[in-house]
Structures are given as structure tokens and as C-alpha cells.
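See the structures that follow.
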Structure 1
Amino acid sequence: MDVSGIVQRLKEFAKLAEVNYGYEIEEIIKLRVEDGERIETLLDLILDCCFDKEVLIIYKKLVKYYYGINEVAAISYINAYRELYE
């Protein structure tokens, strides 16, 4: 597979993450879920796709929400993003 094929696959993977996890993130926020394990699992799953602008938006949204529940953990996810992408 050439580089353009890999890039296309990554874009497709990011879109799937946005669609599949975006709904769950909205539910968590709407229902005010405080299950740290569930939230952190989602953050872990989508972190690798934060190169995509739309995925980054939902990642930030969930981190911001989680900050009100577990400030220390939320900051660790902010730092994880920075380490990977900045």
C-alpha cells in the first residue's frame, strides 16, 4: 500500500471514530455520566484520531466535560494530546 492509500485509510478510520463515538459522547454529557472508566476508555479510543479536526472537536468536548469530574485525569488527556500532536 502506498502513502496515499495509508492516508486515505486513516481518514476513513477517523470518520468512523467521529460517527461511532460522537453519539456516545453526546449521551455521556447529556445524561451527566460520571463513570471515569467509561469516559477514559472513550478518550483513549479517539486520541489516536485527533489528527482529524472533527475528532479533535469531540475529544476536546469530552475532556472539557471530564474536567468537571476529574480535573487531574482531564489534564493528563490534554497533555497526552499535546505530546502526540504539538
Structure 2
Amino acid sequence: MAQSVFHSTCGGFDFLGLRKGRGGAVEIVYDDGVARRLVWRVSGPANEHHLTDALSRAVSTTRVVSALYAELRSRSIAIEAVAH
């Protein structure tokens, strides 16, 4: 899996990214550009196309984190918090 990054298109500084974490697990990173940075580990197998589509759709909204949860839930992609 290649790293993927997505920046807000709604005028904010929001950022979502996919990366390989320690131990090779896929992680989702969120940063609001000011004070908030969150990291989740994808638990279980997930299709890379589904992940990138979910992140791309979520970052194009004004409420990125809420939209991310909804997009992942609609694709049955489970995550667990790593850092916040």
C-alpha cells in the first residue's frame, strides 16, 4: 500500500492520510492544522480503494471526523484509536 494524503477542499486545513504504522498495520491520520491530531489503526482486512474513497469523501466535508466515521461504517471498515 502506498501512502495517500487528502487535504480539505472546504477552505479548512484538515488533512487525512493513510500510512503503514509500526508492525505494518494500516493507519489513518487526521490533523486539523491547528491543535488536533488523531490516529486510528484499521483492524482487519480493508480494501485500499474503499479506504481511499472514504478518506477522500470525508475530507471534502466541513465535519471531517464525523464524516470519516460515517464513511468507514458504510463500508464496514473497523478502526481502533491509536493516538489522540
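Assign the value 3.1, calculated as distance in nm of label points 7 Å out along Cα→Cβ at positions 49 and 65, to the correct structure from 1, 2. Structure of origin is 2. In this comparison of 1, 2, the computed figure -27500 for helix-only ellipticity at 222 nm (-39500 (n - 2.57) for each DSSP H run of 4 or more, over all residues; to 500) is attributed to 1. Consider the structures 1, 2: one of them gives 11.7, 35 for Rg and Dmax of the Cα atoms in Å as calculated from the coordinates. Say which. Of the options listed, only 2 reproduces it.
Bear in mind these aren't lab numbers, they're just calculated from the coordinates by the rules spelled out. Just so you know, these numbers come straight off a predicted model, no measurement behind them. Cβ atoms are built from the backbone, for glycine too; each structure is taken alone.
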